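Have a look at these structures, which come just after this line.
Every read-out reported here was derived from the displayed coordinates using simple, explicitly stated rules and does not represent laboratory data. What you see is a predicted model, and the numbers here were worked out from it, not measured in a lab. Cβ atoms are built from the backbone, for glycine too; each structure is taken alone.
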Structure P
Amino acid sequence: MTVRTRTVPRQIKPELEHELVRSPNMGYEPSSEVGFVRCLAHGFPTPLARWHYHDEYELHLITATSGKVFVGDWIGPFQPGQLVLTGPRLPHNWVTMDLPDGGVAERDLVIQFAHDPLVHASQTIPELSEILPLLERARHGIEFFGVSEIAHTHWHKVKRAHGLRRFTAFCEFLADLAACNDYRLLSSAQLQSNDDDTSIDLINSVLSRITDQLAESHSAAALAAELGMSESRFSRFFRKATGNTFTDFVNRVRISRACQLLMDTDQQITHICYEVGFNSVANFNRRFLEIKGMKPSDFRRQSLTRFSGAH
């Protein structure tokens, strides 16, 4: 009799970047010379090239080469002019597919900044509160459109400036991004409620129920009754808060979780399908294609290339 040993699924996690590795030799401004805002320009290939995350926001302006960009569970194309803002602890990577012999001296212009100083300052400086919705969206990664030229100008203005002038140049950049309406969110589902605290707490409890119990059957009618609402009122409330119908949101959260499992483990796709709450592989494949633009098997295959790319 052959005894089969159980294999533990492989875990493929992004690398956490610490301040200690940010050497000026790799293009970082010395921490002793910068304050809240730090600029970084790098080419490719580079030791910075890896699937990673960190505590800061990063604004990336791609200036050369094209390929695939990975932000959280998002996989899409990039080319010169792409501008993306990634939020704290959101894994990301740019993988060049058309690298010329000898590489390129400049591929990515980056601005790094922390979360807490801006949020704390906005409590006493009302003008800064204008950028808080932008920071909230950045949790999912934001790709901006039609702003590459002005972003290039802004980046160099920030880079040349120091002290208070750098901060004011940085604020001008953020103000333009906060006012930009031509963008898309890249990773998973969005909570966009502007309601009062009670409504936000209520929708958060509903979302937590969905995300914590993905494999369970979720019914808008049952949740509405639980909250003392009619189903139509609950549907309006839910759509206002999330930007999606209840069914679409549940499907998006399930597909987002499936993306994580496809990227981070070796579990079979059929197993993942049922683990995230779908009761049919055909339905899972159909929803995955609708939301991610590719089949689960293609997503897993393409996701493996995220380890060969850049900062």
Structure Q
Amino acid sequence: MKKTLKGNLILLLFVLLILSTLNGCLASNGETLVESEGDKSSLNYPMSLKDDAGRTVVIEEEPETIVSIMPSNTETLFALGLGEKVIGVTEHCYYPEEAIEKEKIGDFTINIEKVITLDPDLVFASRRQDEYVDNLTEFGYTCLLLAPKSLEETMDSIRMVGKATNTYEKSLEITEEMSRELNEIQDYTQGLKEEEKPTVFILIDTEQLYSTGKNTFLNHMIQAAGGINIAGDIENDWPVLSEEMIFEEDPDYIFCTFPVKDEVIARENWQELTAVKNNQVYNVDNDMVSRPGPRVIRGLRQLFDILHPQ
């Protein structure tokens, strides 16, 4: 009897050890999120977060009032169910529709005095808004800067917002769904040879032929969708391309980030471009393909479906 009991105990301990090892492996592979006590404690207030500017930001308690001075951050906040806590946004924060009704604190220029009047517990900004953040920080306001440059970093940003606002579980739901969609697309694109990837001219302006360069989010999106941006080697974020270069590259597709497809097709001297001849000029949703928030995965799917019709 004693031998049997001892054997059962040994077997139980062995099973527990195996289960513990498996949980650790799943967590390290990113397939399953296993929260340790340390992970849970890091979600308690006060908490310290390192934002995308490398700043260590201390959030003393769960924010009840929030101002967003970047449309992508506004979309993330509403996706996390925080719409009622958002008390101020920019004129360009028009998605979802509920954001339109919020108090406006500026457009490309932020009205610092208006933000101070609203007196938010937390402000979400972008790296391009350092000056405003510095000013607000001097007045004692807590600001988090988010500046994702890729889809993976976008998901990191969404999780950071979740941590800061006590909506971490919801942020995991959103990013896990985004990861599944991204993995499905990558299963196809990672097997493509360079010569199998279609070339793309991203057209932002029809008068001066602005496009997107190497370090832009939209360039990353084209790459993730299995395409090659013809301006993807240019260091300047917003280069003006010459017609000579466009004809030399002769892109397979032209993506218009504003609805100017008809104008492009009507250009008399562009009729010999491959994209025009093959009717492969598309208006794409500028917000979905360039705003690093939850909807960006839908923008990626849009690009992928155009470049690789199944």
Structure R
Amino acid sequence: MHGTQGRAPAATSAGVAGSPPTAARPGVTRLGWIGTGVMGQSMVGRLRDAGFDILLTTRSRSKAEALLERGCRWAESPAAVAAGADVVFVMVGHPSDVRAVVLGDEGVLAGAAPGAILVDHTTSAPGLAREIDVAAAARGLWSLDAPVSGGDKGAREGTLTVMVGGADAPREALAACWEAVAGNVVACGAAGAGQQTKLVNQIAIAGGMVGMCEALLFAHRAGLDVETTLRAISGGAAGSWSLSNLAPRIVRGDFEPGFMVEHFVKDMRLALDECRRLDLPLPGLALVESLSTALLAHGRGRLGTQSLVLALAQLAGHPWPTPPAAQVS
């Protein structure tokens, strides 16, 4: 059952005066979508399959062609998307992109009608989420910061976790949308709390990722059969999402992105910014950010996050035995 789990104390976002938003319904509620990257493609496809009419735009129209062929419609700007939608979802790369497509002259807030709902699925800065919430409320709009977790697999299968910051009313109104894309929708608190929760998620992933990669390097260096080793440890206390989903890709030499290194580095830097604001040292996070930055320096930013093993292997002076066909350059 899709729904809200582990509810935080009632959100106290800027809010919108008047009646609560109307519940979203396929065939009735007009959806807008901005940004069709690795995960956005699958999420839009699932919403379309659920019967929603979708107006979209993205930086390069060619990336949206497959969705347009499935019946989605094209708009020339974020403002045009918002003008033709009751609910607008944003899923772009960086906080600067969010600022441009939401707060810019041709952004969502410039085109949306009062009562519309804005949902930002981008992993972005908590402070920016709070800024957008205030600006949206001033125009009579609802705003939710709602980053997701679950990777390309979760997006394809509709099992994502959505971490929502903002008021209860718009989150509850979008139940039919969450049903199409998510397995778990968590009310995290006021505006910005969704983004902070996602940063907690990324900090935990960073620590688990380095442990998983170091374990594989040790197994290989010790002369163990790595696939057999994975079968031995995955079901016990060492088990994790990364060990089950990313370690097999590493063994196959598959470094294609479910989530790109360059985006993970962005997330870790957002987390480190928050750590500085909170006066909280997290040396494990800083280590993984440094190792991942080394991947960027070697032109590997568009590989999957599992390519962290390549940076660790290079540091150890024992290159990972990548099959010849693997994409690691």
From the coordinates of one of P, Q, R, distance in nm of label points 7 Å out along Cα→Cβ at positions 99 and 251 came out at 3.9; that one is structure P
One of P, Q, R was used to calculate Cα extents along the principal axes in Å, yielding 92, 56, 32; that structure is Q
The value 13 for relative contact order in percent (Cα under 8 Å, 6 or more apart), derived from one of P, Q, R, belongs to structure Q
